[in-house]
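Each reported figure results from applying straightforward, stated rules to the coordinates on display, with no laboratory input. Everything numeric here is computed off the predicted structure, so don't read it as measured data. Cβ atoms are built from the backbone, for glycine too; each structure is taken alone.
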Structure I
């Protein structure tokens, strides 16, 4: 299974990403306070959210790789989903703080901002954000955690560009309300990108069918198998951000070829639908207690 092979590489990428970004957050926040620039402060909060999301994603992957025990038969697989969820909640809280401050500043603008210094600080940020995004670019398709880290970094790079543009405009026009305005725009961008992460991870926590899965297609697949008369109790859910589980009851009156069919189903679920953990139960007849719905019209 592909994601286990990446671990040493992931650890290295995450460590570099966390250290680089954490040092930049401290730098940027410090200068934001010193220069009284809300745009820098809000950008640093967003960068901090990145560091948090990197740490959380890293922990998520670490827990996912932990071996199951008798008490936790699934290991800590769910941690990766939980971490994506926590990450989005932390971000929502940060946005709230920035918005409150920005609205106050729109009412009475603060007007001593050293634009040149802001531009210099922000340029460092651009290199760090896009650089980290590149590190994650290759693996983003395997895992929602890597993907969320990648998207965050990318968004950050563009936000930092926004900070620079704001500083340039302030430099030439002395319109100080542009600073809180930019931080409000940044907050909206963070909210928009975080909402999807929040929604997706919430659904996975609620054992919803993962987005990559078409449950109708899988139902059809089961119905078309040889000797299968009925399909019921089909459940598909995410065990972690990378692994999908399925359980299903298949009604198959004749007993021959059970084992061969079972092996074939497991292989095909893995290859066609990327489902690695399947539990299939064969039943000989459509028993009343198996599924009470729709018995009448079948008989």
Structure II
């Protein structure tokens, strides 16, 4: 067990010892499969998605250009869960929108160096909350206590947002290239583009390494049986076992179809493809 004392106001972090690897054949044999259900185009570098309140459609962020460009080209689309684009540019005036979550009647969107709150009914931008020092805000999550947590992939930080106040929630070397965030009741599950799957205890901010060797890890969702799905940029999805071993269950690199953040709802996985500006739905077969 190794202890670090991070700077600032963050708490003591503990990186726990790694897991024991299971044989690769065993992991692959028990891994779920993914079956394509539908695919739709006419998007513009889609990055992330969240489900509507009535569960009939998805809000999908579209960067529409470079991920760090403040060009005002970014937008949010509405895509039905059966693959029909309902409204390509439902909400406009964003820069490089990435992570998105619905809470009540508002959408919370990570947009480079600010959190943007969007009216979920009209698409109007309600307000923008700057994140001091942020460079590349990426995924976000809503913790059980209601605070919004946002990953900054360029500063090894996770920010917290309460109202119009943004502060650094955690900053640590293990969060280098932090990307995906998944809130659980007692901990926050995190991916990093250094290939790690981590868990951060909300109360103590202790960090546990769950898995390594996941490349440019991006999206993460729980399978519900102690396993996780993790996407690896640009085109892999892995099933990660509780002991840290993992098996690749989707590979789209040859077709140049990017797999970035995704949304898992039951056995349906909704996957925006930054390239070639499409979106797919896959069924998870266990």
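From which structure (I, II) was helix-only ellipticity at 222 nm (-39500 (n - 2.57) for each DSSP H run of 4 or more, over all residues; to 500) calculated, if the value obtained is -22500? Let's see the in-between values first.
Numbers: I: -22500; II: -500.
Working through the options, I get structure I.
Hey, FRET efficiency 1/(1 + (r/R0)^6) of positions 129 and 241 (r between Cβ atoms, R0 = 35 Å, to 0.05) derived from one of I, II reads 0.95; which structure?
On the way: I: 0.95; II: 0.40.
Computing FRET efficiency 1/(1 + (r/R0)^6) of positions 129 and 241 (r between Cβ atoms, R0 = 35 Å, to 0.05) on every structure in I, II gives 0.95 only for I.
Out of I, II, which one gives 51, 20, 14 for semi-axes √(5λ) of the Cα gyration tensor in Å as computed from the coordinates?
On the way: I: 51, 20, 14; II: 27, 25, 15.
Answer for the origin of the read-out: I.
Taking mean count of other Cβ atoms within 10 Å over residues 65-72 for each of I, II, which is largest? Numbers along the way, then the final one.
Working: I: 9.9; II: 14.1.
Evaluating mean count of other Cβ atoms within 10 Å over residues 65-72 on every structure, the highest lands on II.
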Parent structure of the calculated result 3.2, given that distance in nm of label points 7 Å out along Cα→Cβ at positions 153 and 185 is the read-out and I, II the choices: II
query: Quick one: mean count of other Cβ atoms within 10 Å over residues 89-96 came out at 20.6 when computed from one of I, II, so which one is it?
result: II
- line: Re mean count of other Cβ atoms within 10 Å over residues 121-128: value 19.6 computed from one entry in I, II; matching entry is structure I
